[in-house]
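Listed below are the structures to be examined.
Bear in mind these aren't lab numbers, they're just calculated from the coordinates by the rules spelled out. Being a predicted model, the structure only gives us computed values, none of them experimental. Cβ atoms are built from the backbone, for glycine too; each structure is taken alone.
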Structure P
Amino acid sequence: MQDAKPTLRVLFGLTLFIVFLLLALVYCNYQHVFTVKHIDVSGNYELDEKDIVRISGIKRGNEMFSLDLSEALQRLTAEPYVHHAYISRQFPDVIKIHVIERQPMVLIDLRETYALDAFATVIPLPRKSQSKALPVIKGIDPELAMEAGKITVHPDILHVIHFVNYIHGLGEEIALYCNHISWSEDKGWIIRPGTEYPYIYLGKEDLEKRIDILHAFVQEMNENNIDMRRYRYISLRYNGQVIVREKL
């Protein structure tokens, strides 16, 4: 019997603690302590904060404990511009949402104009002013079906995305030569910095090798203070040669 008294005291104390905890939770719920009062959004650029909150489905006044964060994450990642998202509770009343957006790398002109990221994922046209500085791809089959949020598997598009990624790895000096990109069934890929500059014919194969040759050629022209605008076109299609045609 002597051993039972400490056990009873422990059970009684534990019961009191549980009752106190339940009463505290009821009181907090009554006072709306654990309800969403603030939603902090970070990582966004193209999407506005209010857009991210709306897409997540989380609203101020929701109960913190009853929120289905996995469902909110699914809603966010279904948005074409959202690559990854993270949502966390910060008690008593804050929800934190962090997004990693897809970054548009190029624009592509079909029947409509779309943007593509570095993985060839189709995303809507960016609303921000950066779209004016993105390279534009033309000459692809205008009937090609594109779906926002999906990776295109069209071989020509995958091809061009691959070599644009490669060009950006070489630095801004050579990346500028891809402001305009077009496809020709006869000549293959053609790039051009702007309307005053020559067309640069890359052909259809070994594009990275030909970009390396172009990079070396551009550096040589710069070192010799030769204005590239004197040429009508530059062709890299033949056995590693650089063939130029000057303007008349």
Structure Q
Amino acid sequence: MTTNFDKIASKISDCHGHFGKFRDDYYSPAYVVNCYAQLGVDKVCIMPLGSSSTPGTENEKQFVDSLPDERFVNNLWVTPEMYDLDPNLKSYDYLNYKMIKIHTYDRKDWHEMPHKIRGVIEVAVKKNIPVMFHTGGWRGSNAIQFYKFCREYPEMTFILAHGRPISQAITILKGTKNTYVDSSFLPIESIKLLCSAGLSRKIIFGTDFPIMKTFWPKINLITWYKNHVIELIREFGENEFIYWSHENFYKLILK
């Protein structure tokens, strides 16, 4: 079956997009907005890359104000300092963010501060929004480190970005009803393992766009994105993909 990307673009929502500085590359907000406009996707949950754009700065506010509201949804990447200064994260309410991200690989000291992680989760509980954990890269950010939080807050929705290691992610998904895996940089073989374990409906589509350009400098980002979607549809079927990229996005993030 041949899939026409343009015909399904309106059913594609991406839960993991970025702007800002990554390693030696800078992806300007205007550049990222233009890329997604060319793709014509429905929704994008977007956030600055780490400390490259601190929430609350004038540049970041200008970007948020310029976002096309109909496509972009803000995700708040929280650092320990942000929590220390404002434990309720009230100063970031202007973002109208729909998800909170904790990145314990970018900031390994999170691993030593579970009480602060719980504090951030409590903010998300009050707002009734999901928490996304980066998984993988070192022992302190492997998926299993977040199992306790997923079990302690059964009323919350948690998203394990990247699902690494996949065996640990599968253990968590089987042991909880409130946890999902986003597909950004998730190998096809790992997605097959999720599907074989009966967990296909616990996947939400994400890409980590546009940082793949840093890893593969010669790629055309628009072509890569379209080919990536088409490959997922070829492997798992259009209905499954649309469930990941549309149904789960609206159910979990735009609820």
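Overview of results
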| read-out | value |
| --- | --- |
| Of the structures P, Q, the one that 20 was derived from, the read-out being relative contact order in percent (Cα under 8 Å, 6 or more apart) | Q |
| Structure from which 22.6 was derived, Kirkwood radius over Cα pairs in Å, options P, Q | P |
| Comparison of P, Q - label where distance in nm of label points 7 Å out along Cα→Cβ at positions 43 and 123 is highest | Q |
